[in-house]
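Enquirer: Several structures are given next for inspection.
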Structure P
Amino acid sequence: MNKEKNIPLFKVFLAPEEDLMPRLREILYSGQISEGFAVVDFEKQFSKFIGCESLLSFYSGTAALHTALILAGVKEGDSVISTAMTAEPTNMAISHARAKIIWGDVDPLNGNLTGKSIEEILNKNSKIVKAIMVVHYGGIPAPIQSIRDVAEKYNVPVIEDAAHALGARYAGKHIGAHSEYTMFSLQAIKHMTTVDGGMLVCKQASDLPLGRKIRWFGIDRLAPRTSVDVDVVGYKYHMNNVTATIGLVQLEHISPILQKHIENGKFFDNSLIGIPGLQRCVWDALAEPSYWFYTVLVEKRDDFSRYMTECGIGNSQAHKRNDQHTIFKSSQKNLPGLDSFYSKMIHIPCGWWIESEEREYIVDCIRKGW
């Protein structure tokens with residue numbers, strides 16, 4: 001084991017103390033720490049950053065996904081097409097909506113849902129499918145154009161889980177600009193964190209009033225509290241001024257952080273070529289990844305993982321395919337693309353903490369073989 005190296009797969013970025021702490025002290029002792037002016041400001045600034053006007057903040061990405069499903073019209077007993085190649089919250093949100101999951105298959109070369117798989121499901125189930133949940137796995141954008149072509153053909157809304165894909169683009173536009181709903185996670189280890197939190201981009205501004213009610217007990221907070229009438233089930237899903245303030249400061253530093261992920265990812269794209277037993281992921285030509293981590297497909301994965309660990313390089317499969325969980329057992333089906341991807345995929349670090357020396361060391365170790 002190389003005790004001199006300790007390159008983690010994930011590392012939290014927080015803005016410099018001199019930038020963050022004064023702003024936090026100010027809000028903590030302002031007398032207004034729940035949802036208020038800081039939340040509104042954060043929503044405005046985040047909106048400008050991704051170039052999407054209509055969005056809502058939440059205390060978690062999962063809460064944002066659940067709200068998206070409600071706004072999309074998903075009700076108890078309805079079906080939602082989703083992917084098993086994701087973190088559990090993606091599909092737990094569907095369970096929160098009391099809907100059923102129909103697994104779509106993924107591209108074995110990148111782990112993302114395919115338009116072909118979605119269309120095969122809709123050909124047989126168009127009457128019961130009320131939404132399509134798409135994950136941009138590892139920061140690699142899914143093939144949005146082919147997915148949207150199918151979704152529009154069958155008039156089914158698309159919800160993009162962009163938890164891994166802040167800063168990614170597709171067809172020259174930021175992720176968030178394409179579908180009816182897009183969720184960004186601000187959880188602890190994502191590209192940008194507010195400690196925890198989420199954002200939901202809505203293509204139609206008309207969704208915002210209901211979204212605001214859903215995230216606050218069904219109550220319109222803009223109306224006098226004693227005169228409101230609660231007519232929808234709502235939740236305690238709102239963001240607070242403390243996490244929003246962290247987000248405002250983080251936004252001031254996020255561009256170079258994202259650029260570092262992208263530069264490191266592209267370095268690996270160009271450097272991990274022609275290595276026996278290793279294949280790089282391949283994606284849609286219109287996709288511009290933001291590389292939350294870097295995924296490779298390897299033979300003898302256990303040996304590769306053990307060797308990377310001995311070299312002091314963080315590595316992991318990160319996510320268990322969701323269709324193997326008991327809670328999703330009733331949705332199990334044959335998924336050959338996922339079988340292939342899941343049997344070979346493993347992630348290595350490519351984040352903002354990886355300097356030139358570290359990324360060259362990672363490539364050198366891999367080239368020596370495992």
Structure Q
Amino acid sequence: MAGSVTIDDVAKKAGVSIKTVSRVVNREANVRDKTREKVQAAITDLNYRPNQAARGLAGRRSYLIGLLYDNPSPSYLANLQAGVLATCQEHSYGLALYPVAYGASDMVETVQAWIKHTGVDGMILTPPLSDSASLLSAVKALDMPVVMVSSPGPDEVAAVPAVMIDEKEAARQMAMHLIGAGHIRIGFIKGHPDHYASEHRYAGFSAAMDEAGLKIDVSLVKQGHFDFESGLKAGEELLSGDGCPTAVFASNDDMAAGVMHVAHRLGLNIPGDLAVVGFDDTPLSRQIWPSLTTVRQPIRLIGERAAEILLEEIGGSGNSKDPSLLQLDFELKMRGSSTAKAGTPKRKAGPSMRSL
């Protein structure tokens with residue numbers, strides 16, 4: 001039985017001391033690679049599962065990492081959490097989730113109190129929390145290893161380990177896809193103003209328009225907040241009256257779904273009358289009709305890699321003086337919402353905007 005296997009059994013099978021097994025289990029840096037491999041093989045063969053309470057007492061650790069969030073996209077958060085949890089389970093760590101109201105007057109104090117209460121060994125900060133210089137400074141002041149999931153912002157924010165994609169280049173390529181299909185009047189919905197990712201995605205859109213020699217019509221640029229409701233509102237504004245765009249680039253899938261909802265209610269054909277594209281490739285992008293053309297951000301993998309980097313920092317094998325910036329690949333997922341060439345939107349008989 002796995003429960004009857006002890007650390008002494010692992011040490012005997014691997015031919016090492018109990019202390020060496022403990023170092024491997026705790027991901028400490030001062031173990032030779034060949035020795036670590038022998039211990040890991042013994043752990044696998046014996047199906048050894050360390051006792052979390054005993055580990056904590058021996059190493060003065062909680063064997064918990066914290067994931068802080070304030071993100072309006074349930075799909076994004078669920079995928080990220082799944083990735084972090086997978087890495088935690090692989091290394092016998094627990095995961096503690098904590099929702100934080102970004103911008104609240106007591107945000108920093110609330111997070112500090114939670115860290116002290118739970119005793120987590122390290123933190124993963126997700127946007128927009130990872131964009132807060134004051135929050136990062138407060139966490140680091142507690143001598144707490146921290147990794148952020150975000151595009152880099154100011155120097156004080158970027159000077160910590162981070163996992164991300166090239167948001168600007170991804171948005172540029174998606175905008176060029178629309179331009180290549182013949183779209184000239186392209187609407188753009190910005191993300192939450194407190195997210196640095198929002199700035200990078202709009203910068204990519206702007207770069208593509210400039211590259212194509214097209215002028216951005218500011219009346220077609222709307223402010224969103226990365227949620228479905230703000231996508232609805234922006235869609236109403238963009239698709240009402242004359243001069244509406246032939247394509248809309250929303251800064252995430254949730255907002256793109258809101259635009260598509262408005263278009264359907266107005267009787268617009270997607271993509272015949274209106275092309276719509278998003279960003280993130282959350283499950284929602286494949287659940288709506290037509291399926292959404294979007295930028296695939298490997299959200300689950302980002303979570304896995306962020307947790308791996310954090311555990312390395314906790315175990316002492318990371319290099320906090322030279323923070324790692326891991327940039328993962330993105331992919332444009334071409335689907336039914338943007339396959340047609342640009343045309344002139346034609347409204348069909350449908351409910352008025354007031355019924356939305």
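Enquirer: helix-only ellipticity at 222 nm (-39500 (n - 2.57) for each DSSP H run of 4 or more, over all residues; to 500) was computed and gave -11000; which structure, P, Q, did it come from? Intermediate results must be reported in sequence, preceding the final value.
Expert: Working: P: -11000; Q: -13500.
Derived from the structure labelled P.
Enquirer: Given a computed value of 20.9, 70 for Rg and Dmax of the Cα atoms in Å, which structure among P, Q does it belong to? Mind dumping the intermediate values first?
Expert: Details: P: 20.9, 70; Q: 24.0, 78.
Working through the options, I get structure P.
Enquirer: For mean count of other Cβ atoms within 10 Å over residues 177-184, which of P, Q scores largest?
Expert: On the way: P: 24.5; Q: 18.1.
That would be structure P.
Enquirer: Suppose you compute distance in nm of label points 7 Å out along Cα→Cβ at positions 137 and 225 for every structure in P, Q: which one lands on 4.6? Spell out each step's value before the answer.
Expert: Working: P: 4.6; Q: 2.7.
For distance in nm of label points 7 Å out along Cα→Cβ at positions 137 and 225, the value 4.6 is produced by structure P.
Enquirer: While we're on this one: Could you figure out which one of P, Q the value 25.8 for mean count of other Cβ atoms within 10 Å over residues 65-72 was computed from?
Expert: P
Enquirer: The value 2, 11, 20, 22, 20, 16, 7, 2, 0 for P(r) over Cα pairs in 5 Å bins from 0, in percent, for residues 97-216 alone was derived from one model only; which of P, Q is it? Walk me through the numbers on the way to the answer.
Expert: On the way: P: 2, 11, 20, 22, 20, 16, 7, 2, 0; Q: 2, 11, 19, 18, 14, 10, 9, 7, 5, 3, 1, 0.
Computed on structure P.
Enquirer: Now for a separate question. Out of P, Q, which has the highest value for distance in nm of label points 7 Å out along Cα→Cβ at positions 49 and 273?
Expert: Numbers: P: 3.4; Q: 5.7.
Evaluating distance in nm of label points 7 Å out along Cα→Cβ at positions 49 and 273 on every structure, the highest lands on Q.
Enquirer: Compute mean count of other Cβ atoms within 10 Å over residues 9-16 for each of P, Q and report the one that scores greatest. Could the numbers behind the result be given before it?
Expert: Numbers: P: 14.5; Q: 17.8.
The maximum falls on structure Q.
Enquirer: Of the structures P, Q, report the one carrying the highest value of relative contact order in percent (Cα under 8 Å, 6 or more apart).
Expert: Values: P: 25; Q: 18.
Across P, Q, relative contact order in percent (Cα under 8 Å, 6 or more apart) peaks for P.
A short reminder: the numbers here are calculations on the coordinates, not readings from a lab. All of these numbers come straight from a predicted model, not from anything done at the bench. Cβ atoms are built from the backbone, for glycine too; each structure is taken alone.
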